[in-house]
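The data blocks that follow each hold one structure.
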Structure 1
Amino acid sequence: MNSIRLLTLISAIFYVAIGISSPLITLYLQSLGASFAQISMILASVVITMFFANYLWGWLSDRIGRRKPLLITGLLILATSFFLLSWAPSGNFAWAARIFEGTGSAAYGTLSLAIMGDLLEAEKAKGRRMGVFRGIGSFGFFVGAMIGGRLADATSIATTLMLCSAIYLITALCALAIREIQPDAGTSIVKRQLPSLNPRTVLANLRSLPLFFLIGVLLWTAAHSASASMWPNYMQTFGYSKTASSSLWGLAALIEFPAMVVAGSLSDAIGRTPLLIAGGSFISLTNLGYVLLAGVFPALLCIQVLRGFGFGSYTTTAMTFATERSEQQQRGSKSGIFNTMGNAGSMLGTFLGGTLVQAFNFQVMYGVCAGLALAAALCFLALRYRDRKQAAVAMST
């Protein structure tokens, strides 16, 4: 099996674990005695950890010229953290385990993207291949969501978290077989211009990706994170069981797979920005639907389908956009910057989620999410205008 297919398989298995745990984690924290505001603090702490760890993992992979050993380390961290989380006797213990989890999640997110970017560097259809890579992960999420809710109803949430630990261990073992592309052995360490951690270098890496893109990433992720963080609790207010809640979330993930493949192919043909705009617009409409129609089950099914297309359009296109804007020697750092901005959005979103629900209600929170996603779509629209203007200037000269 070549490394692209193997990394895609690892993505599928990895997201099975994500699908199992994501719809249940806030319910688990609530069962340990955490309030909605405390849940938001715990989720925000995880994202803060990832915010700093993303760039550090990417920088370190560029510095040593290796990504696979660090990817395996991150997956082992995840296996350990979920084992500890499944035995958590209190909310504070779970808090510590989730912070440890954040370091592993950052490693996987940044390094798997950088490795795939390296492997696809010579590919013409980068968008389609990236769509398959991330899309099959969403299919894995769907499978996990179907398993997680039913297993939690039949046994306990702690049992599902123990299963996640075993799954992450399996992905770490699979990652041993990846054959990564290493920098040219004939290139000297000076010519490779290895990145440093000084603020000037970090700022230069930040500027290498367009400002409108980075702001759009932050806003879109804030909308998604706030919406997702309170989803199981919101569904409970309508009387939906954990199985129904997980199944609805899994439905959106099932739609994401073909949506990502189609979005990737379209972005290869018509450009990245139209698909980014679509991703922001669809998620805005999704959150508006949660405000108005979440209590009507047939309508909620349609909303989840729309969410799947919005998530798929944004995610695969943003990943492709970020990786194709960097050379191999600095792709880890650039992938880290992209994920760091996403984590900044997640920080904002997880803080807003529980806080707005605690202060107002679920409807206000989902209305704010709709506004954030719309603002992201407008940023991507501005990015498209800027790119077309630059292309026109280049053609005239």
Structure 2
Amino acid sequence: MTTAERSTSADLLSKVSAIRPILEEHAEWGEANRRISPQVHEALKSAGFLRMWKPKAYGGFELHPAEAYSIFEELSAIDGAVGWNLNQHAAVSAMSTWLRDGLDEIFADPDASFAGVFWPAGSAVEVPGGFTVSATVRFASNSQFADWFLVPAVVMDGNEPRIDPQTGGPDFLATAIRMSEGMIRDTWRTMGMRATASNDVTVDNVFVPAHRAVRVFRLGTERPAALSNPLYGIMPMHGAQAHASVPLGIARAAVDRLVKLAATKVPNFYEITLRDRPVAQAQAGEARAAIDAASAYLASTATAACDAVAEGTPLPVEHKMAMQLAAANAASATMRAMNLVHQAAGTSVMFNGSGFEKLYRDASTITLHAAVQTNRFESVGRMMFGHEPDWFAFQL
């Protein structure tokens, strides 16, 4: 990690504190309206957060992953939806560098906002100059503010998927469309993470020029000089870990809330405050240990992976496995910490408006994401036992 990266990270962390009042002021509005407010998005944009993982050649910061995770955590401790949508934007903006021939267009505005998904894939038909793409994708976080949308698609020959002769699998594309060419469907009515507005998006027969489409499974490991930063050599594992940093921030907020509650709450049938009860002390300490250890695991595996690709070499599968384990572990540690907080706080967590219940709903929702859920332990374990990978991220 360079001195410049540390300086940029410290500057952004200070800006988290600066915009905290705006995030707190609009959190209830976001929950009620199922989307982040325009004022919050503008605060993130004005402070430079949308540039975190964009190439320096286009005005971005190329922030070290471990430093970025800290920022996602800090924001998520204030409002999980804000941390989530920012990490989604950042991860997709980094993956948009796969579109090597389209960089000048896609990154013309260094503050452009990004959204995108990797599944389910839509369909593409090859036409002169590019492709026409149709798809309906789910969980399109940040699409509300996005300028660019990354859409997966399989090239079709009639009703059958075209087979890529180089990979032997379906001819899979990542395509970038202008968000104005897609239609957001108001489908996001959920238990938690309500303000992320992770709605479905439909793309209907949109023309995508060839320079904004790429066969990601053919990319190989060579990166142009403008993308020499190790960040661009560990994709898409950076995304899984970024996702995992958000629930850790939510869990930290729950522990902080427990500490404040413990100073005044006298549990029923006791004559001492919660802070003086040894069992609550142990639960608080164990919760913090789970969060801190998981956060450190994310940072250490990301740093080791960046070191491994620093000279332009491909990311070894062992590092992919370690990064994935750290991401899944973060989700698991989050729920362990949340349950410890609930056990310590008792019935105080049950009531709407307590703050605890929203944090629990958000954490429970976000840890179901495919990139961090417990299935990913299985994905790594099967590879440890010599089986072929079942998780697409290991195949890139």
Structure 3
Amino acid sequence: NIQAKEDAMKVMVIGGGGFYGRYLVADLLKFSEAKILVVSRNPPADLANHPRIQTVACDLHDRDRLCQLMRSCGLVIHCAGPFQYLPLTPLLVAIETRTDYLDLAEDRRFNQEVQALQPEIEAAGITVLTGLSVSPGFEMLFAEMGKHYFAELTGIRTYAAPDTRKHRGPAMFATMLMGVGQPFWQPEGGEPRLVHGWTEPEWVEFPPPIGRRLTHLVLEMAHLDLLPDEMGVGTVAFKAGTEWTVLNRLLNLSARIRRRWGWPRWERLTALVRALSWLMGRFGKDEGGVIFALTGRSHGRELTHRLAINARRDGGLIPASLASIAASRLISGNLQASGLVPLNNWLTTGELLDELRGRGLEIWWQPDGAAAWERLPAGLPANPAEGLANPTGWPTRRVGGPVRSAGVR
């Protein structure tokens, strides 16, 4: 019983030495009592000095070694690259060892493969949350929040302004360059539309201190399926842009070249682009943010309300925070869910905003027609619409299921 309790409090973080993995590990140390097993091909020496962290060298594809390590943990979090064409190995091992599983995966195909494993996940009796990043994780929660502003929620457009000061790993750069000029279908007005990565420039005003950014469509991601299927929205888009407008324009030019001639394969230049990014990062900014522009109908009018998450420092915390929140709640037994858990209602709106504010993240609000952003230091944004089908309809309960600690069977 003592060993089972210790295992339940041990979290295995695959890729814990990477850019987002480090944010995740630091957040878990601060907001949980978990012991952490950092698994990486080349474990960073500095993490091994913490009394609650153990580091182990292991390849993502080494199924036998992963199985051995996972049997001593109550929860595994997968945040390693590559972020496109992600292998299923950690999830398959989690099913085999009956270990709860979380990941930060954004890839559309990966999500489809995970959805196909739902019978095996339920048979194993484990909790699985996939996509706990900005997309689709935060998008689904903010769509659930936002649907109560409208008689009908019809679309969600997400805009990301990443920080650039801290250096990201090669997996992120390879993923970004892989998407340059690549075609994919995304829903618009309920119909599929062919688009290309790093095209369709759009200037967007973020809350302070970020300000105006030039953004572009980025990648084919899981939200393109999940938001229409689970939330019934007809329009979905995700755009991003750094504070370096010239870099954004170069990526757009590269996309147009690849779209016209089918070459070059920009991902082959990952090492060069990463080196240039490191140099630019010496002058980069540490803040980051994300906007969720929610469109819907009310009283015969089409409205767009905007909600935003802002980090005045450590912008990379935003994509990593959702997995840490879920992990802490699983470990403490406060997450009432099992099986393949829907992303839109495992947290109530109040719980989500409290968790974000507790991490020093700001919530901003811009209702339809407003000229400026308004910061919300506490509570929920006021509903500007009248006569809604559910005027007080903020979500007040999570998805059902037995309360249990991670790893306790």
Check: One of 1, 2, 3 was used to calculate relative contact order in percent (Cα under 8 Å, 6 or more apart), giving 20; which?
Finding: 3
Next item on the list: Match the computed value -9000 of helix-only ellipticity at 222 nm (-39500 (n - 2.57) for each DSSP H run of 4 or more, over all residues; to 500) to one of the structures 1, 2, 3, and report its label.
Entry: 3
Notebook entry, point to check: If Rg and Dmax of the Cα atoms in Å comes out at 20.0, 67 when worked out from the coordinates, which of 1, 2, 3 was used?
Noted result: 1
Note to self: Out of 1, 2, 3, which has the highest value for mean count of other Cβ atoms within 10 Å over residues 60-67?
What the structure shows: 2
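We did not get these values from a lab; they are worked out from the coordinates using the rules stated. These numbers come from a predicted model, not from an experiment. Cβ atoms are built from the backbone, for glycine too; each structure is taken alone.
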